[in-house]
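Following are the structures in question.
What follows is calculated from the coordinates using simple rules that are stated; it is not laboratory data. None of the values given here were measured: they were computed from a predicted structure.
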Structure I
Amino acid sequence: MADKIILLTHEYPPIRGGAGVYCHELAMAAFELGARIEVVAPKGSIYHQDPKLRELTWEGSQSWISSLRLLFFIRKFYNRKDKKLLLHVADIGVCKAFIRFGFLLPRQNRIMVTIHGSELLKFTRNPIERFYFHLFLRKCETIHVLSKFNYEKCSEFCPFTISKLKLIPGAPSRVVNYDPQKARILEDTKILQILCVGRIHPRKGQVLLLRAASMLPIALQSKIQINFIGPIKDKRYHQKILSLSDKFNGKIKIMGDISETELSAFYKNSDIFCLTPNTLKDSVEGFGFVYLEASAYGLPIIATRVGGVEDAVLDGETGLLSNPEKLDELKQNLLRLIENKKLRTEMSKRGQKWSAQHTWSKIAEEIYPDT
């Protein structure tokens, strides 16, 4: 049994990415269950009284300098030989630091890692990095994966990891309380609202959605509004979205990053949730917390069959999945949900039940069973 869990991350609120949501929700749930847990997170992270947050003096990145600084930081604060710590490597940036400089750490500490998905693409292309990633996984006593996709990829890469692997899917983030008295942000109820939440980046596939929506009958397009919410991470991709917006006969809003309360209101005022990711050469959707979040609000889902998405969206039950390379499939799924209100209602109910089965307290109990 470890004396304390040290959850190490380069992503933490206010960042709303998958790894940031995972680290924050898991730390909060573990603390509430009585675990002795401490979070090490980048400069600028939101401070919570509990669990304890030890803030880095820099923002954190995947650079060599950042990796080395992190390992010296750990040595400085967590180098007591009388304490057995569980170092939880909780995101890809920290994982890279351990691959590069993990030999600098005391051997008595236990190590576990969470594989979100892209690690299995990013760290296996270069032969040298592949070798050291392999060594790092050997040192880990537990390897947590969020989806069957990650489980299979990790098993293929390192067959010896099977005994260490824990397949534990994610859960929706804590749903923000919604004030029913608050005026609707989207007042025109005759317009069907499609919500897309994800950073503006090629992997998230907003362009696929726009292309498919532009293939719908013109008369139908005029009855649709698509709301894109998320930080702009790729300016060229953002410009591509803007140029394609002119070809769509409905309404398009690109909201950027917004507050949790505003996001909650958008979920409440939407009819369909649509996020259609691609797989890039070194990046993949390892799970998709946002799909369970949308299901928690009762939104039927439209997504693509990539990575671990199928673990978050039940095809034909809570949403409709398509091949990202077959645009006509995506168009047909859009058409089917837009025109069939009964199907949307059925998927809404099933989605809420499905989402409710996933809780962070259950996840924390499974990930940290002996703490």
Structure II
Amino acid sequence: MGGALAGAAVFALSPTAGMAVGPARGYIHLNSNENPYGPSAAALRAAYRASEVGAYYAGSINRELQQVIAEENGLTLDNMVLSSGSNEALSAAVVAWGKKGRILAPALTYDLHMKYAQRIGAEIRRVPLAADMSIDLDAMEKAVDRSVSMVYVCNPNNPTGMLIDGDELREFCGRVSQRATVLVDEAYSELTGDPEYSSMIDLVRNGGNVIIMRTFSKLHGLAGMRVGYGMARPDLAARVRHHVMAWPNVIGLAAAKASFEDHAFRSYSRSKIIEGRKVVNDAFTRHSIRPLPSETNFVFADIGRDVDAFAEKLLEKRIRIHASYPDYPTYARVSMGIVEDLHTFADVFDQLITT
């Protein structure tokens, strides 16, 4: 375990030099919800071995990866979908269901897949967040009429980081799924306090009209290797697969399987993200800024000033954060980097927020 974790830490601190890949050197990147503590050493070894046969299509690794995921979640291969990052499967789902009716979603949430579907003809209906910035499930449920074919919920939500209570969401899904398919994006589920409770995977096991999407880009630190997956009852999974356009690459698949089986790294990665979250939360609260309660690898807070202008000041200090979101110009989203970089962010934030 020690060797694997040490290898990961070295990798995080020393990105590949002399190659036009990865983040720009010399900057602290806190803008894209990546996890610099991955890939694990086991994932890197698997990726290297896979690269030696990169001239060939992926082969059995597709089935092997799906099998280990299915077994851990009490499912079968018929329940599984693999995709090139979870956004690919998310896009496939909203395109497929968008042919049948409207897609209902919160007004502020992850939405690249919905924008893609909208560009090719799908109709997206947005529901405002509640006053406390949480997803308003009551309003969402009231908005489900005969025109709605799918309801999208990201839990925990991006960019707020807020988690819907597991039983509350489970009851919502139970009612709403009788009228429309519920698509639950669990990209950050593995970072929550109780992933088994907060996940809707039990609804999939019970044959519900629910689709779960997850990714290897967050906890596993494999954003650049583009591997995601979906889980649903067989007929729903088949429909998503029918609309997936890209195959995951063999290097990403091999790394994903090795990372999925590396429980020590998964635990380590989660612990570092939680540690980093505290650094950022403390930086905000020192200045009487109340960040939203996050169970993700980012923190969202109203800093009381124009975020884009503040981000420019941070950039002068070689720190990148996410740009502002429409209708929320004073809310900053800060992603997790390595803990040392987050301490640097906190020091710079202390200086800039008082000027």
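Structures I, II were compared on Cα Rg over 2.2 N^0.38 Å, for residues 168-223 alone, and the highest value belongs to I. 24 is what came out when relative contact order in percent (Cα under 8 Å, 6 or more apart) was calculated for one structure; which of I, II is it? It was calculated from structure II.
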